[in-house]
Structure I
Amino acid sequence: MAETAKTRPGAMRLWDARQYRLPLAALVSILHRASGLLIFLLLPFIIWMFDTSLTSEVSFDDFRSVFIAGAWFMPAWFIKLVVLALIWAALHHIIAGLRHVFLDVTHRVDKDFGRRTAAFTLAAGVVLTLLLGARLFGIY
């Protein structure tokens with residue numbers, strides 16, 4: 001008699017994980033780590049942008065031309081998307097970091113306050129990114 005494989009109670013398979021809905025605070029925490037990683041990985045690009053924009057007037061013109069005509073093998077729209085991702089990462093990381101500091105200082109740990117501050121963090125990051133992205137892409 002062949003025994004069928006039984007899963008123990010509470011065991012979760014990978015495809016079962018899609019059924020769970022993360023709370024906003026967990027999403028903010030995950031995105032805080034992802035934004036920090038993105039900033040770290042793109043740090044050479046950030047340093048290049050900073051250096052090129054401040055070295056001289058000629059290098060600043062070179063810096064601006066990258067956003068107009070592109071550079072190397074990348075078109076300008078792709079570079080703008082990378083910069084937009086950096087803008088989101090920086091904004092989200094700063095706002096989420098301030099949220100964590102505020103929660104640590106005030107010792108407010110109830111679920112409702114955590115959910116409201118997480119929603120504010122997500123909304124503020126997206127709204128500010130859209131505003132700065134509109135400026136980056138020349139909408140205003």
Structure II
Amino acid sequence: MYPELMVMPMREELARAGIKETKTAEEVDAALAEPGTTLVVVNSICGCAAGKMRPGVRLALANATNLPDHKITVFAGQDREATERARSYFDGNPPTSPAVAIIRDGKLAYLMQRFIIEQATAQQIASELVRAFDELCTKATA
């Protein structure tokens with residue numbers, strides 16, 4: 001585990017984007033029990049991938065027409081219990097960090113794993129997330 005002072009800016013980058021930090025398994029379960037869609041961001045200290053993922057997520061949230069109903073983050077290597085619980089919703093996919101998922105009504109609907117993030121720019125990550133939001137997070141009209 002890294003000193004909290006070292007990871008604080010990485011936590012704050014997502015918090016400023018309106019993403020709720022979850023630090024316990026119970027907080028993750030409570031958030032993912034909410035109806036609708038939940039963006040789950042597995043944050044990481046990794047500069048190469050997470051350094052592109054965080055700006056990509058922020059860009060997507062700022063530019064998307066359709067947004068997830070809820071947004072949470074866990075920090076891999078820091079909040080282990082919360083991270084393990086979040087990953088338990090990823091239906092047998094190997095654990096990677098960083099990662100970005102969309103959970104719909106408690107079930108995995110979308111997962112962007114590290115190997116995708118590593119090959120993309122922040123703008124490409126944002127574009128892909130906006131596409132996923134448009135596909136999975138549209139609100140039903142009455």
Structure III
Amino acid sequence: MVSFGIMVVFLFLGNYILDIIGIQIGDFAIAGSILLFIIAFEMILGIKISKDEMSNTASVVPLAFPLIAGTGTLSTLLSIRAEYNIVSIIIAIIINVVVVYFVLKHLNLLEKFLGAGGIAILKKVFGIVLLALAIKLFRKYTGL
């Protein structure tokens with residue numbers, strides 16, 4: 001629900017929020033790509049860089065933001081808003097959140113099926129994918 005709320009609020013207020021604090025979409029995307037880069041390093045190397053100070057934020061950071069409703073998602077929402085109907089975008093957000101919810105809800109079955117070794121392999125593979133996405137996002141907005 002937090003991810004859904006973040007996406008819908010950003011769909012309607014994203015440009016205004018960024019304009020008020022003087023941040024361009026590219027700046028926002030670059031900052032998010034650096035954060036994704038760090039998270040990917042944690043996944044690939046099996047190290048912990050970030051420090052969780054409050055346990056009640058565990059479902060919001062890093063799950064709801066930036067992994068589910070991250071800078072790529074939020075930047076995409078701002079760019080497709082000009083091309084698509086708001087109702088269509090909200091329906092797509094709902095479908096996305098429902099699919100992610102069911103995947104996360106049934107992770108214990110996936111964990112039993114894959115085992116510790118399979119999860120370790122998937123974590124590294126998806127860490128590399130996340131790293132590639134972070135680099136792509138960074139390159140897109142820096143022109144490198």
Q. Distance in nm of label points 7 Å out along Cα→Cβ at positions 77 and 93 was computed and gave 0.4; which structure, I, II, III, did it come from?
A. III
(Q) Once relative contact order in percent (Cα under 8 Å, 6 or more apart) is calculated for all of I, II, III, which comes out largest? (A) III
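One of I, II, III was used to calculate Rg and Dmax of the Cα atoms in Å, giving 13.8, 49; which?
Values: I: 21.5, 83; II: 13.8, 49; III: 16.2, 48.
Value 13.8, 49 for Rg and Dmax of the Cα atoms in Å corresponds to II out of I, II, III.
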(Q) Of the structures labelled I, II, III, one was used to calculate Rg/Rh (Cα atoms, Kirkwood Rh), for residues 37-108 alone, giving 0.95. Name it. (A) II
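No lab work stands behind these numbers, since they all come straight from the coordinates. From a predicted model like this one, the values you see are computed outputs, not experimental measurements. Cβ atoms are built from the backbone, for glycine too; each structure is taken alone.
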